[in-house]
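Any read-out appearing in this document is the output of simple, stated calculations on the displayed coordinates, not a laboratory observation. This is a predicted model, so every value here is computed, not measured. Cβ atoms are built from the backbone, for glycine too; each structure is taken alone.
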Structure P
Amino acid sequence: MTAVGDSDSRRSEHRSLADRAIRAALLHFVAATAALGLVGYAYVYTFLIDAPIHSDGVSYYVYLPAWIGDGDPTFETLARDCCGGFTADPIGIHRWPETKRWLAVHPIGVAILMLPFFLVAHALSWWSNLPRDGFSFYYQYVVGAAGLAYVAAGLALLRQLLLRHFSEAVVLATLVTIAFGTNLFHYAVYDGTFSHAFSFFLIVSLLLLADLWWEAPGWPTSIGLSVVAALIVLVRHPNAMFLAFVPLYGVRRSSDLASNLHRLWQRRGLVTAMIGMTMCGVAPQLAVYKWATTHWIVKSDPDGRFTFASPHLFGTLFSVERGVFFWSPVLLFAVAGLWVARGWARGWVAVTVAVLLANTYLMASWYMWYFGVGYGHRAYVDALGVFGIYLAAFFAWAAERPRVATAVRTVTAALVVLSVLQTMQYWTGVIPGEKTTWDQYRALFLRVR
């Protein structure tokens, strides 16, 4: 009996030690990820790329150097001497044919979220007597880190959301997988001035606030939800479809929908105010469109077009060129999680399937369905918080089945390592930036250089 008691005591002690280790890792995960991101940021922009604000990042950012740096919201000054010598051509703005006024290709949301970083860089440039053109040293490296900051904040909020419904071990496994088993870390560090890091933060914020709002609606949560909803639209207009997660919270069947409508009607004063606040938040973008084009709503990208009759569904999901499940195969566990989810997570299955299917069809119908140069399919980075819920649901289901859990842990660890290695391959130019073929992938598989 003593031997059995000693054995039970040791097992209990080991479990206690494991629980403390998981709790400590979970507590410090976001800070550790941010620190690792800063190391990666320093490496990338010291040895690999000259300017953090590059490519699409410029066209999301141009509002700040034009409106604040130049004091010219018309973009005329920026167009005459674009980007502080960064380029000879005005990137991300074009003249509207009817009015001859400049219009930015991308909306104002990313610039709004970058504003605190821009103001710090502006002050440092003034203090250092450097050009205050929006593209000198401090602007590049302070504003360029905004994406990493918002991804870290998004991971912190995702941790808070998941801890409300899953065990600490499941939440830690989910965070590690989302951060490093997908292309999220890449879009936090290498392409951190693109919109996707910001959308990841906002959609996770929406999910957490919706969870809190349906549990206990109040003015602070309602205002926060309205601000986040407006910013989601302002950062990437198609992401407005993710707002469906709010009214469809917990809807599994038609009776749940009727119940939600009844509860929304009971809160109609609050809901009306929230809709009004969201519209006020979106109004500045509509004013920009109206001034530049004389229309309230426009397609601001002159080259953008859709081919709805022939969407590239296989290419978007599975192709070696850009398939989301090819480059982040661990997300297939999240798809499985839709089937095995229980309780709270089960309540969002219907809206998750509807929104992700609609988003996939839209992205697959975009004329540049592969989204140009990039690592993995960047259109899905925005939704990684949603994937995280069902990745956690799958891990929770597997944890109750010891043999399945061992296999899942092994496969997940291997896929996370593969993702990290392929991210480094992309950064160092081993993997092509776009149009990768199967023969290229096979020849370059796990090659360092």
Structure Q
Amino acid sequence: MARRRWMPIGLVALLTLATTAPGEAQRLAVRFGRLVPEPGVVLKNATVVIDSGRILDVRDGRAGSLAGTTVIDMRRYTGIPGLIDAHVHVTYYWDRKPGTKPWDQLWKRPAATLLVLAQENLRKTLETGVTTARDLYSADRIGVYLRDLINDGQIVGPRLFVAGCGLIRLEQKLCGSVSGGPDAVSAVIKEQVDAGADLIKVFGSTGGGEDLSGRRTFTLEELTAAVEAAHRHGKRITVHSYSPDAARDAVRVGAESIEHAVDLDDSTLAEMARRGTIYVPTVDHNRYYADHRVEFGYSDDAARALMAYLDRNLETVRRAHRARVRIAMGSDAVFTGFGENTRELDWFVRAGMTPAEALAAATVTGAALLGQEDRLGKIRPGYLADLVAVEGDPLADIGAVLRGVRWVMKGGAVVVDRTKGSNR
């Protein structure tokens, strides 16, 4: 008897959209009226030829011979590379049940339940055009399991790079908890690597949700040990900081990226630019918490504090951009925030980026952050076939990315199709 393949409830319809299964050998061609394959390049009437999930050729103008090739007609739209969200928490799920709050549900649910529920967050993320994401905390290896299931084609979702539990300063023995000292930090990093983490995250300060305190939680010596241990295991490292202090230390000791930080001084920004340290500011997530304060049980005062923090965050992005610091798009999506993953790009434009620079933050800079510059972030021969069709011109108005995604391909498979009728 043939072995029955497990298919998660709720994703059956999405799977039927795929032109080919991930990795299936079939030649495809996608025709766009306009294509932005990488920063500084715009092609008209372009055709992207795909074979076995990778881009074989990018043709400008006439398509040439496409004999034996399945053609997908997206000439109504502008094609851009699949987007990269550098900061998500895909296992943070809330069912909106009356009388419940998101955080309470998260901590009460068993890992197996979260593994199933997270698939809705994955689906909503794909619908925003995000085909790759960096998951920066999930308990009990759930992120690792989701990553592997996605890579094996068992479930549909963005390509995940996961940090597992990360390192957090706690006395009680929990996943990722560190009581103190460089040796303990190194030991926990080895545990995370052994558990399957793609990268290392250190919670270098307090802060999250309505907590904007930003108190440093690891010493400079401990952060140094963390960076050395991560690099010894061949892993990149990022540091969560709600204040300039832990971020300044992280840059100084060689972390590849920092998350959230505000009020960075000029010398730190200059050092980031010199080293190539990538800043993931997550501006919009504070707006999200403020807008959803009733759901979270936050006070009006807390909401005002969140928006005040957002202003400081936005100003830091403005100054970082002027200092030529590399900035990547990270939504810090949690709970009902999935589906809003790209709203961060609007803040980038408000901070002084051009739409083209904002788009680069969600493509080539995200790929660099992951160490995937040779396979993600561009539409170029040899790269993975991650393509997004948007209505409008994203180089004139970044809103075309925020509100205009109509079709998404990941690794040669169509995973979102909101076009009217069949263009094939």
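One of P, Q was used to compute FRET efficiency 1/(1 + (r/R0)^6) of positions 109 and 381 (r between Cβ atoms, R0 = 30 Å, to 0.05), and the result was 0.10. Which label is that? Label of the source structure: Q. With respect to distance in nm of label points 7 Å out along Cα→Cβ at positions 373 and 413, the largest value across structures P, Q is given by P. As an exercise: helix-only ellipticity at 222 nm (-39500 (n - 2.57) for each DSSP H run of 4 or more, over all residues; to 500), calculated from one structure in P, Q, equals -20000. Which structure is it? So the calculation was done on P. In this comparison of P, Q, the computed figure 26.9 for mean count of other Cβ atoms within 10 Å over residues 181-188 is attributed to P.
Out of P, Q, which one gives 87, 61, 51 for Cα extents along the principal axes in Å as computed from the coordinates? Traced to structure P. Ranked by mean count of other Cβ atoms within 10 Å over residues 53-60, structures P, Q are topped by P, which has the highest value.
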